[in-house]
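Some structures are shown below for you to check.
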Structure P
Amino acid sequence: MSSHEQDVQTDIEIYLMKQPVSAIIQWLTDRFDSCSGPETRGRSHNLQVTHEGQHIPVNIVENTSGKAWTSVWFDSTSTPWNCDADCGREAHTALKARVRCNASFWQEAAGSSEEWLDISVEGQETLIDWPS
């Protein structure tokens, strides 16, 4: 067991390129035990999903990071994924979308340099530097 498997990812965040919010919500509805919402305010859509009895707040924000990307943030340690990359791969499979996410287990003290995983529409994975 690696040290990362013993740690808990505090949250999960992925970025989807040019995906309609309705498609993202459909993925969440199909993926989780339940999905309520969304409450929409401008470009932000707040909802809640349930996984194994745990309620997980989800925030979807359109037009982030250069306006081509939609952020999907799961604000919980109770997601079904160990890291952002696991979620990104699943979202890619479900949505056939280009995805970007943190490539490794995120840690507050890890420093300011982050390596990102870019998953193309075709499923090719590339590690990139992506400014925030």
Structure Q
Amino acid sequence: MTTRIGSCHCGALTIACEGEPNKISMCHCTDCQRRTGSTFGIGVFYDRDRVTAQGTDIRSFARGSASGSTVTFHFCGACGSNVYWEPARAPTLIGVAAGAFADPDLPGPVQSVWSRNKPAWLLLPDDVTVID
């Protein structure tokens, strides 16, 4: 079985994810734009029981989301990298920031959500389901 290892920038927070992800989703909501400092975030979703996070200074921040549910984000207290989150609307899943894996072979997103906030210059692949 494949295990993907993700980490923060400094390596103090790691996350191990067993098997293939349930879904990979690209989000263009303004909250994800602010969280990532980019025009979108990409979340790699795994069943909670297939994810193990380790670190000595894991910090958390909970906030409401564009969908109306609470999301709790976990990040490294040393370097500040946002690594994973727990969406209240999907309590059996953990979302992992795609960039935490730094893996060029990670599959691409299957869907694009909050696409009405997507910049006009960003073209999505034809096989990505677009959800407004």
remark   = Re distance in nm of label points 7 Å out along Cα→Cβ at positions 15 and 119: value 2.5 computed from one entry in P, Q; matching entry is structure Q
ask   = Here helix-only ellipticity at 222 nm (-39500 (n - 2.57) for each DSSP H run of 4 or more, over all residues; to 500) has been calculated and equals -1500, so which of P, Q was it run on?
value = Q
query = Suppose you compute relative contact order in percent (Cα under 8 Å, 6 or more apart) for every structure in P, Q: which one lands on 24?
reply = P
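Each value in this text was obtained by applying a stated rule to the coordinates, not by laboratory testing. Keep in mind it's a predicted model, so treat the numbers as computed, not measured. Cβ atoms are built from the backbone, for glycine too; each structure is taken alone.
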